[in-house]
1. Could you figure out which one of P, Q the value -12000 for helix-only ellipticity at 222 nm (-39500 (n - 2.57) for each DSSP H run of 4 or more, over all residues; to 500) was computed from?
2. Where is volume of the Cα convex hull per residue in Å³, for residues 3-42 alone largest, in which of P, Q?
3. State the single structure among P, Q that was used to calculate relative contact order in percent (Cα under 8 Å, 6 or more apart), giving 21.
Structure P
Amino acid sequence: MIIQHEEKGEDGSFFIEESNERVAEIVYTITRRNTLVIQHTEVDKELQGKNVGFDLVERVVEYARKKEMKILPQCSFARAIFQRETKFSDVLINAH
C-alpha cells in the first residue's frame, strides 16, 4: 500500500487509495506556531488491525521531523499512539 501526501495551504493529509477511493487517512492542520495538529484518523474496517493507522501516524512524524515541527495529536487514535510510542516523543508538543 502506498501512502500519499496532499497539502493545501495549512491543511493536509496522508492517505491510502484503492480504486480511486480513500481507504485510510490522517488529516492535519499546520498552525502559525509551526505546529502540526492531527485532527482525524480514519481506516476502513477491512484494513483495521493491520497497522495502517500506525503507519499513517509514523509518516506524519517523519514529515514533522523533516520540517522541524511539533505535533499536537487532537485525534484520540493518534494521541493513543503517541502515549504508547516513546520514539515519537521528540515531536510531541506536550511531552512530559
Structure Q
Amino acid sequence: MKKIYLVCATGIATSTMLRVKIENFLEEKGIKATVNQYRVTELFPDRVDADVIVSTTEIPPEIEAKAPVVSGLPLITGMGEEEVLEKVVEIITGP
C-alpha cells in the first residue's frame, strides 16, 4: 500500500487539516493509501519510506532525496487545492 507522510512543524494542527482533505479526496477516487502525520523533526533519512511527503514546512534536503515533496499550503489556503490533491494522486498511482 502506498504511504503518504503529512508534515508540519508540530505534527498536530496543520497536518490534521491536510489529513482530512487528502483522505476524503482519496476515498472519493477509490484510492487506498496509508496516511501518517509527523512533525518535521521526527523525520530521519534512514527511516523515511514514504511514496510522497505533503508538507506545510520546509523539508531538509536529505529527506527530500528520499521521497517527492509536495507543498501542502494550498490545502490550508484553498488556493490551488485541487492541483495539489491531483499531484499527490499522480505520484502514488504512477503516470
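1. On the way: P: -8000; Q: -12000.
The correct label is Q.
2. Working: P: 55; Q: 44.
Going through P, Q one by one, volume of the Cα convex hull per residue in Å³, for residues 3-42 alone peaks for structure P.
3. On the way: P: 21; Q: 32.
It must be structure P, since only it matches.
Quick note: the coordinates plus some simple rules give every number you see, no bench work behind them. Predicted model, so just to flag it, every value in this text is computed and none were measured.
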